[in-house]
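**Student:** Just below sit the structures, each encoded as structure tokens.
Every read-out reported here was derived from the displayed coordinates using simple, explicitly stated rules and does not represent laboratory data. From a predicted model like this one, the values you see are computed outputs, not experimental measurements. Cβ atoms are built from the backbone, for glycine too; each structure is taken alone.
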Structure 1
């Protein structure tokens, strides 16, 4: 702890940023929300307790895709939720974004509600409310019940639409008196690309490939089929909420989309066009039907009959089925033109959209995400200018670091402090430029089981050693900085395109850990 005190009292930290102004928490609107986020399988643990059954996330983690066998225990928030809510309250969070495990609440995917699952989520929500923390709930975070995947193929079957609506109905009915912000689907676009095109994410369906472990699927058709059913399920749940619950409960429903900022690999007109196409279509695949009632014309042209069509009734159902956009954003990618003449028969989403992506960091050993905060402004401007400036909540934004069993090396996460400083400053810039941003959620509250890397990397504000039987929560420097910022004790100055941040000592690491 002495080392931490020395670090806290050190010289001001100079980091890169694009914000041109001094800013503090009070510069944001009074109703602007700052929070942190997690998801059910990544944080709850108790995977086979109290009636819960496996999800496609469980199956993915157990199929040799991860490096640690402790996934089912995770952070054990199922048993330690009271401690975690107290952590949030001490930090000064306005809101907590989490997801409900469908297979914990309804173990068979449909039918009877699990009393223990219902009790857990009621207890968590009630504790959040007691501390004045808004619950923001996601219904599907890569964790469809495995029983539905086994029965009819999950999201590639139209049958999933009715089952999802019934699951949403239970959630709205049981929790909607206290939950006012609902997100139907997390990262809907990446879920279908990763899960049905590349086969690198649950449920691992794709065409045969030497680099994936898919045993079933079709990369040229299933991503579009799954996306279509996701859109219909989302719209059905939103329509249900609006007709049955919204007037009485007064809540809002949105969908979450992952956004990259694609920048051209070269200054050629072809790569410039490819980056513009990539930015528009990765978002437009889902947002165009929701806002305008159909897929983008360019997708219809390139994909042809493989892209499902909406009936007039379905188009009317999907169009306007949104109260806000949830946005997950981390970093930029290069886009390179990929003409149709270069493409083989076994097509995937990005081939259909005629671009390749290339990481802006060419060293695969580099773990930390490059800090490019102006990229977030470009994404928010695109949403503002293309989709009518709908309310936006940044649901995920955070820095990846290598996970270590050494508390000292993990807790001193200066790179995460730099990341949050830079991007929160850009959120304020976007607000001042007219973007309708309503909230910012740091990913993630705790070091937890990550979808792509398991326990090899972490994003948490709080360090957890997975080999510690007590899974003790220990605040990092980023937790202290975020808490200080939320309590108004961090002042951020931009001088010569540099952001100067002084960590004050009146909100100490000890107070967060107490």
Structure 2
């Protein structure tokens, strides 16, 4: 979560429109966010309101619209986990298990599992990502970057459990784990006595009318979308052994996912409806979760949300039972490294959330290029040199070749020949950056001292100019105060954090990688600020 976004989830929002959204209105919103975006993404989007469904198929470049359509199946990635949760709930309702069963009871006899001082991993810990298992299994057999799970079989998955040493009691720490979710997928199929694809088709897809959803066996009349990286290059499809595919291997059309959300909203009763309702119930507080659903507070309501991403696809699914409203976004381009689909998805959940803007190709400021040039070390230990080349940046990881970098209007650099993001972070003594690649987020610190500079000192009397409250979005404001001759900024519901000046009217918050720019009117009075963080900008006028 970013400094601002973690609070935006608790917005006290106004009531929604009494009129259902039309296809054209939805298409206009999607186009506002997507048209001209440098990723070149195409998206299939739906908003479900009671019995009304608005649909839109849009691409960043209008010439690409043939890439997707109603017959196109997308990889939905980790949204598949919510389907595994529904199957788990179905088994529980049949009396074939419990959330309080030890995970070991669902696995073959003799499987070695870790525990913590005698406390075992329970099924409930797996569906709330608090099992303590790491993100990935240890025995992935030299995974391919393009198709990372293709070589992982059931035996290697189960053997990886024996390689784990838990560092805390299960249920005490949130740690998102694809490893644990693959084990659950295997365990659910095993307990049901069939393979995962058959189980999904018989118990979930067929009752809900999801006629074109599948794992490996595509139904007639379906075309598989081609995935893309955020630098508009085609990406390989991802493959899973069938019984492990409940972690992220489902492919579905937009109408399949509409029917899935309608089922979650409690539409026409089906055989799976009671299991869907059971899977939606809150079972964890930190963070609030149902079975593999994140529970997001929006004002006084709770919205179920899950996002997904593979090497070439992104997805967003949510439903609001109180307003009987759901949102589906399926993209043929992975946006994992640039913040996923949240800006569009959350705006469709409730218009109080900012829509966001397309990321367009841009030319970086020469001063930024000069400030970034130097030698850095990533938190992984890898060293990397950044150089200015004309009006662009190039990078050279230690022992590797040189890569040219593009730049976009969100302030991110990106390699033109592979998928990653370099996000500059202005700090009090110069620049650092965050490197994002393959789901990993690594901080980078400068190891040469040539560009470091002392923090700018600002007179206490001038600091007083900035004091005040700056609402950014409804229900969320930044409160600026002077404390002990230093400036602090506090977001609604968060602790106050110190900021340091780097230029006149410009401050940075090193703790969260944020930059705050104050604005003055013609008389020199401070009238507004802009928060820049994680590729997003929020502006608020002083009250």
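**Student:** Given that helix-only ellipticity at 222 nm (-39500 (n - 2.57) for each DSSP H run of 4 or more, over all residues; to 500), derived from a single structure, equals -5000, which label among 1, 2 identifies that structure?
**Tutor:** Among 1, 2, the structure yielding -5000 for helix-only ellipticity at 222 nm (-39500 (n - 2.57) for each DSSP H run of 4 or more, over all residues; to 500) is 2.
**Student:** One of 1, 2 was used to compute distance in nm of label points 7 Å out along Cα→Cβ at positions 100 and 156, and the result was 3.8. Which label is that?
**Tutor:** Label of the source structure: 2.
**Student:** Among the shown structures 1, 2, from which was the value 22.0, 66 of Rg and Dmax of the Cα atoms in Å calculated?
**Tutor:** 1
**Student:** Ranked on relative contact order in percent (Cα under 8 Å, 6 or more apart), which label among 1, 2 comes first with the largest value?
**Tutor:** 1
**Student:** Then there is this: Quick check: 3.0 is what I get for distance in nm of label points 7 Å out along Cα→Cβ at positions 172 and 196, calculated from one of 1, 2. Which structure matches?
**Tutor:** 2
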